[in-house]
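Scrolling down, you'll hit the structures one after another.
No lab work stands behind these numbers, since they all come straight from the coordinates. Note that the structure is predicted; figures quoted are calculated from it, not measured. Cβ atoms are built from the backbone, for glycine too; each structure is taken alone.
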Structure 1
Amino acid sequence: MEQRPVGSSGLVVSRLGLGTATWGRDTDPDDAVAQLVTFREAGGTLLDVCPWYVCEQTEPLIGRLLSDVVPRDELVLAVKSGGPIGPGAAARGLSRGGLLTALDNSMMRLGVDSVDLWQVHGWDSRVPMEEVLSAVDTAVTSGRARYAGLSNLPGWRTAAAAAWQRAWPGRAALAATQVEYSLLERGVEREVLPACGWAGMGVLAYSPLGRGVLTGKYRHGVPSDSRAASPHLRDFVGHHLTDAAARIVEAVATAAEGLGTSPLAVSLAWVRDRPGVSASILGARTVGQLSGSLAADGTVLPAEIRDALDDVSAPPVGYPELY
């Protein structure tokens, strides 16, 4: 699998990453083992982790796998922190104390003494930007994190944070941002991606298959065993079960039929090769689903197909982006 630099930093990751959002709930430990082994054997290195995906069950499971299945040093461990993590006033939101406590807790549950990429997840309007970013500096200078980044921030916050870190020698540069990006979610192209290009930040694209909708599985209804049929993911997937999304899915299916491949392969290839994207993060419930995505990694879209998909899925753009 191709290894790509993350922006202008020295960090290098596989162009497909492995998400762990379902591990510990929808994905049992045995299947998590199979996923990690399959991913690593395919040349994958980027493992994406977040403590609240499954009520903090995910990180201890990953910690056991790093100890017993795949050596820690063979993976690029990307961890996110943010949000309420404890009852104490100093351990809430994106306060300096809250962020550093969250990172320390993640490392403890993972059984590691550092992470490769630490991402500030979201934003807390109660906390000054400089306080949030001082936690980033501390994490890097203390050796807890080798690189730092952001997640789910709008373009202006991304640019402001990156500029703040670049304004003074010794501050930790921001290497990446993680955002949802697919043929069904292209809003980041208006300002987030240009901000990242200016700042030299790489983009980690999560939900590259449109939360599963771009695979085509929902074209004729909601399968009983799908995420859209589960109580905890119904709204997450339902966000993209719209008439507008259906038109894009049909265009993807038409392209896939013409190329003799699957809608999954077409959708994944589209986002994987967008300018600025360092990695697309796969979220598979089973090892079979993951294997299908990995097998599709060799798909290359002809320019005319890519242009047609660009047109049918183009996000609305106007003032002031066009000025």
Structure 2
Amino acid sequence: MKVRRIGVLTSGGDAPGMNACVRAVVRAAIHHGFEVYGIRRGWHGLIQGDVVRLQIRDVSRIINRGGTILYTARSKEFMTPEGQQKAANTCKFLGLDSVIAIGGDGTFRGAQALSKFGVNVIGIPATIDNDIGCTNYCLGFDTAANTAIECIDKLRDTMQSHERCSVVEVMGRHAGFLAMYVGLAAGATAVLVPEHPVSYEELVEKIRKARLNGFSHYMVVVAEGAASGDEVANAIREATGLDPRVTVLGHIQRGGDPTGRDRVAATKMGYLAVDLLNQGLTNRIVCTKDGGFTHVDMDEGLSTKKNMQRMEMDVLDAMTGL
């Protein structure tokens, strides 16, 4: 495969580190002598031909910025074979040899569909949910976790002052990796994740044990995929008479300057994506495994499910409700 012209897009929910990854793709592409074009607004932009040439100066000083300079959007049209054909036609018309797609599971499934129309694709995992099965780490997770931890630390100050119970709902879609990490780092009284269901009776018992051990304030972290913060607070209120305060962190977790870990991981992943194309390899997902960076076949990667490790759940049980 002779590469001349690469397209790069960001799709799905934005994640800190996407800009750093775009920067790495542009610089690596130019290093290899390729032209690189930014596709704005994800798959929707590819259908519309919303494409701009990117030079090194265009990605200057974005390594430290959250969000994505290429924007992101959902596209119902791209979910149809007709929309996918339109996107493939855009690639053919503009002479894009390959498309590097930065995003999560939905982004990769879009790339997988596009590959069936003869377009070479590479996926780079970027989602604060950290739920892509074939990779240990997804861009944005570290930044989102640190944002949530900082917010919870501040909540704890006022919660302790008023001897209250606080319920904090964090993002994660259908996965609990973010909630588990944040809950352990924040020293939560209890953590609710979809992978390790806990009944409201068990939750209340954790709070009772904490009270019997001398605690007068309680922090409950709940993944949005396990329950809503309001549901959890109501269950606690009915069983204990406490008046829990609910905080939904929401999209604040997606914002902010990326951490050093996300900047470096984004840079390495962006470089590897371009290097794969330079080697003639395509339809791959860049990923991390055993502490290093590697790649897997896209079909294989999308068929892999990520499970929470048994040890992680054991640690969660041992560290909460004491």
Origin of the derived value -13500 (helix-only ellipticity at 222 nm (-39500 (n - 2.57) for each DSSP H run of 4 or more, over all residues; to 500); candidates 1, 2): 2
Test item: FRET efficiency 1/(1 + (r/R0)^6) of positions 93 and 197 (r between Cβ atoms, R0 = 25 Å, to 0.05) calculated as 0.00, pick one of 1, 2: 2
Relative contact order in percent (Cα under 8 Å, 6 or more apart) - structure with the largest value, from 1, 2: 2
Highest-scoring label, criterion being mean count of other Cβ atoms within 10 Å over residues 5-12, among 1, 2: 2
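Out of 1, 2, which one gives 0.00 for FRET efficiency 1/(1 + (r/R0)^6) of positions 189 and 277 (r between Cβ atoms, R0 = 25 Å, to 0.05) as computed from the coordinates?
This figure was derived from 2.
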Read-out distance in nm of label points 7 Å out along Cα→Cβ at positions 61 and 285, computed value 1.3, structure in 1, 2: 1
Origin of the value 53, 53, 35, where Cα extents along the principal axes in Å was derived from one of 1, 2: 1
Mean count of other Cβ atoms within 10 Å over residues 245-252 - highest-scoring structure of 1, 2: 1
